[in-house]
Structure I
Amino acid sequence: MQPNRRILLGAAGLISVCAFAGLDGSYVLALDHAAIQYETRALTDPVTRIAGQLRRGEVKLDYNPQTGYLAAVLKLLQVPVSSQVLVYSKTSFQAPRISPQTPRALYYNDNVAVGYVKGGDVLEIAAVDPQAGAVFFTLDTEQVSNPRIERRTNDCLQCHQSGGTLGIPGLMVRSVYPDRNGQPMFQAGSFVTDHRSPLQQRWGGWYVTGTSGSQEHMGNSVIEEGQSPDSIVGKGSNVTDLKWRFDESAYLSSHSDIVALMVLEHQTRMSNLITRVNYETRMAILEQSAMNRELKEPADHMSESVRHRIASAGEEIVKYMLFTDEAAISSEIKGTSAFTSEFAGKGPKDHLGRSLRDLDLKHRMFRYPCSYLIYSEAFDGLADDAKQYVYRRLWEVLSGQDQSKPFTRLSSTDRQNILAILRETKKDLPEYWNSAGEQ
């Protein structure tokens, strides 16, 4: 019996519409899908590599009586201490040990995050794998002769796979209304924040060191009994040290840098977008292959609905990585640690010394508004159809061919600068980038 072509093509169109009516609040994907295979897929992320070296005895972890294996893990994973940010809301599975007096410390680089809780049972570690997305691990804090990093899945995904992470295993920065014990007042609501979020919605339940001028945020404060949740906004703005709030000596740094928080917020959503788009593209291609076999189509045939699905996904990345909806900065933002200089110094830079990691912090977050995660292993691991769509759209915008409304915040100079930086520093750009006309 011949398959019903109308039914098959109609189903493909329905999948496309459901997937990309908008990624925020996305439905949770089935991780055992043949195109995803989250729990069984071979991993190549940095934490998996270090875990293997530990098992084989190729590396050792030094132990500190105060912070355990924390410093040694950060060193092995090349995670800077200056990235430390502190969260005192009880929003971790080690919640009983977290409070304003004992905040949880987070450290991160472009593809790894490490969580430390004073007196906790484990270090919490997450890595962004190029194909699997965010993968979660723990390391027992008890000193042993052969420490092991172990992968964790189901218990971590209870919080790390939801609409807030775009329906995939991912990371997020959540802003809550905390009481004096750090317990979130969820009845008052909460916010998943990124570079699009107004500062007034950011960092509830987080310590924040740094200045933001007249711009108020929710950090450094708790809601006392009888107070309105909204009263928290602005109470803790422009704090430059955390003395008397907790025992700073129990941590590797005394900072919870405002700039480190802003970069982390951008990075979490960008990483989640890359993973979601990678999943969706692989799923679409696999489903297209099945339809081609059923309909006797050529193996390389791609229906319009599948093309639209990949394009819709890719467009989400392009708009976010070019900061089209970035929240306005009206006063200069300054951190308190070495994070700003250390982050910018990692490059890569073009022959004029320009880098996508150069921070502005006076009018917007980055001087050249294009995400530095274009250099990440996760971006390089995008399914080819998705990556080629993103490259084509970036070229159309940066070369000036696309002057449409979503990209009007990019000036002619912005486009020229980003285009020039990427031409020199991004290795796998398509050939047509080299001949793109300047504006």
Structure II
Amino acid sequence: MQGLTHNPVYNARNPPMPISVGLLRPAFCLLLFTIIAFASDWQAPASQLAQRIAGITGPGAIAVTVVNRSSLSPSDADDVRRKLLSELAAYGVQLATSDQAAASVQVSLSENLQGYVWIAEIHQGTSEPVVVMITVPGSLKASEDRSAPVTIRKTLLWSDENRILDVALINGNPAHMIVLQGERVALFRSQNSQWLQEQVLPVVHVRPWPRDLRGRLILRKDHLFDAYLPGVYCRSTATAPLTVNCDDSDDPWPLTGSARELSAFFSGSRNFFTGALSPGIQKQTMAPAFYSAAPLPRDKYTLWAFVAVDGQVHFLDGVGDQAFAQLGWGSDIASVRSGCGPSWQVLATSNEAGSGDQVRAFEVVDREPILVSTPVQFNGSITALWGDADSTSVTAVIRDSETGKDEAYRLTVDCHQ
């Protein structure tokens, strides 16, 4: 940790993104196979994955579930599932319910910045689970909608059975990751493409947390991090081994990944900001009570978007307040500096009913939000959307509707030239 004590480097565009399941069960046997194939043909990777699964389970009754955590369309994900099950049947695997199966396999269709990552977690009796992972390089380009100006990429950072409030990445040698949860802050070190836990720091609080708990991590230069929770402020030390001091506090929370920019007061007993700003947007020191906010820097001022608790979206520029009631945005927004178009986009959750939440990118021209991406789909409800310190990426936290786990993703925006 000595290299992290002074002047930590904030999130780069391409940090190592390992899969957390190998760390959660260190005894896992991780078998890595790279398949040179393209997303337009799912037969080859489905066949390879089926061969590896059947090589471990053998023929017999097996319960198989396939969960899509990638940007694959529902039709492509269904195609992958059909081909995988067909290939498994060729190896003598008979599909069965979990109570009748000799083994269970959960296949996760995920992705990173280079392509798709398909992970099979295999459970047999009381034995330690076995994980098989294959990658499909170059696959992301095949599924892009080239008619949209930008594409949102999502990369899985961490998965946990406990509630995740925020995640922060720190580049270095090795890279580190901080995970904020309701009762602790966990620090991980990157080693051999896995996150290894270094420390767990308790979050001490006297009052019970509100039901819809939220929290925020801010990386600092004079110490490693600050953590903000309802009615509580925690500050880490600067050197390893780290300690963290938590105190009751009503101090405002930073609204971006930098503590130097605009802050707002968070309600200690609810899940939203009161609307009181510090120091304010020029002459405006109050906004409507809101769930989230996103800055859009201009040449001579910064336009701020606020998702108010009444469902309206307010744009404040230091002088006026313009409200929109029918944008279709959910309660969570964050901005990203991609360099595409006017350089900045707002990533907004969708409040449309469906099997899972979506995130879409918008550009705001003359106060008019314009949709500039196809939606990126999540297999559950989004509970947090926070921008990083240099505004080049956004952390999205979801509660998976099938596994019940919390998952943290890194969202970036790519331009279509």
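Derivation of every value follows stated rules applied to the coordinates shown; laboratory data play no part. Please read these numbers as outputs of a predicted model, since none were measured by experiment.
Here P(r) over Cα pairs in 5 Å bins from 0, in percent, for residues 237-372 alone has been calculated and equals 2, 9, 18, 21, 19, 13, 8, 6, 3, 1, so which of I, II was it run on?
Computing P(r) over Cα pairs in 5 Å bins from 0, in percent, for residues 237-372 alone on every structure in I, II gives 2, 9, 18, 21, 19, 13, 8, 6, 3, 1 only for II.
I, II: which one has helix-only ellipticity at 222 nm (-39500 (n - 2.57) for each DSSP H run of 4 or more, over all residues; to 500), as calculated, at -10000?
For helix-only ellipticity at 222 nm (-39500 (n - 2.57) for each DSSP H run of 4 or more, over all residues; to 500), the value -10000 is produced by structure I.
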